[in-house]
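Before anything else, here is the set of structures, which you'll find just below.
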Structure 1
Amino acid sequence: MKILKAIREIRQSQPKKEVYGALRMLRDLNARGFYCGKNRVAAIMRNNGICSKIKRKFKRTTDSEHSKPVAPNVLQQNFSIDAPNKVYVADITYVRTSEGWLYLAIVLDLFSRMVVGWFTSSRIGKELVMEALQRALKARNPKKGLDCPF
């Protein structure tokens with residue numbers, strides 16, 4: 001397997017941040033005098049566990065330049081709460097899956113730091129957080145006076 005040996009040599013000689021797929025590898029092999037097809041190079045690389053580093057596409061999820069109203073900072077960085085079910089806070093995160101982006105909204109009881117409600121969706125929007133809040137309210141049934149800064 002002279003081609004496999006050449007592929008490994010090419011990989012070793014490149015900087016670690018280089019992305020070398022079958023096409024770039026084929027060009028380097030041709031320059032070294034190995035003439036074969038792209039599919040053969042791809043198959044040799046795949047069968048021997050040699051793969052290129054895949055660059056992830058950047059996804060912007062926060063739009064800070066909008067004309068929508070911004071909620072006031074009710075907590076003023078005071079995260080010390082003296083009893084459960086007095087203050088809930090929420091956050092949204094996203095996870096890349098094989099089917100696309102999955103968005104997760106969670107609601108925390110700030111006293112116990114326990115997740116009291118959560119919801120996932122393939123779309124990000126106010127419904128995501130509202131459903132998580134509804135689930136938290138249904139699960140915990142807090143008394144009047146709950147402070148929800150969102």
Structure 2
Amino acid sequence: MLRFADCLPILLYDPQKRVIGLGHAGWRGTVGLLAQRLAETMREEFGCHLAQVRAGLGPAIGPCCYAVGEEVREAVQAVLSGSSGAVVERANEVYLDLWEANRWQLRQLGIERIEVGKICTAGNTAEFFSHRAEGERTGRFAVLMLLQSEWDEQ
């Protein structure tokens with residue numbers, strides 16, 4: 001279980017090895033290649049075949065609301081130079097698309113089954129918490145992953 005208030009939940013599942021991974025990526029985690037590192041850890045530690053891994057990218061602050069500065073733009077473009085669409089320019093402002101930046105990372109590893117829950121936390125504060133929209137004194141929503149044991153299935 002991890003808690004979020006704008007950052008991106010990254011959920012990975014290998015149905016053949018029965019391995020799950022859960023990550024938390026804001027802009028720093030995104031440029032730190034957290035999605036790739038999480039998938040690579042599953043491969044190295046558990047023998048997962050990344051082409052079999054299924055990914056989910058959950059609710060996060062969307063590119064509609066996530067205005068960033070020049071420092072973030074430069075960091076994203078330096079690390080994710082081939083990810084078209086991760087940095088969006090509108091009305092003289094720069095916006096970051098966490099979904100696209102992390103989807104791109106996973107696809108670079110051969111992960112093709114990626115579901116993206118494009119629900120902006122800043123634009124949907126009735127359902128989710130948003131640090132950007134509500135300030136520092138807001139709550140967090142939880143993302144929980146678990147594997148059902150073989151015994152529970154019987």
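Every read-out reported here was derived from the displayed coordinates using simple, explicitly stated rules and does not represent laboratory data. Bear in mind the structure is a predicted one, so any value in this text is a computation, not a measurement. Cβ atoms are built from the backbone, for glycine too; each structure is taken alone.
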Output 1.08 (Rg/Rh (Cα atoms, Kirkwood Rh), for residues 33-96 alone, calculated) maps, among 1, 2, to structure 2
Output 15.8 (mean count of other Cβ atoms within 10 Å over residues 73-80, calculated) maps, among 1, 2, to structure 2
With distance in nm of label points 7 Å out along Cα→Cβ at positions 57 and 121 computed for every candidate in 1, 2, 2.2 is reproduced by structure 1
Ranked by distance in nm of label points 7 Å out along Cα→Cβ at positions 105 and 129, the structure on top of 1, 2 with the greatest value is 2
FRET efficiency 1/(1 + (r/R0)^6) of positions 41 and 65 (r between Cβ atoms, R0 = 25 Å, to 0.05), calculated, reads 0.05; among 1, 2 the input was structure 1
Matching -9500 (helix-only ellipticity at 222 nm (-39500 (n - 2.57) for each DSSP H run of 4 or more, over all residues; to 500), computed) against labels 1, 2 points to structure 1
From the coordinates of one of 1, 2, distance in nm of label points 7 Å out along Cα→Cβ at positions 25 and 113 came out at 1.9; that one is structure 2
Re log10 I(q)/I(0) by the Debye sum over Cα atoms at q = 0.13, 0.16, 0.19 Å⁻¹: value -0.60, -0.87, -1.15 computed from one entry in 1, 2; matching entry is structure 2
When relative contact order in percent (Cα under 8 Å, 6 or more apart) is calculated for structures 1, 2, the one with the largest value is 2
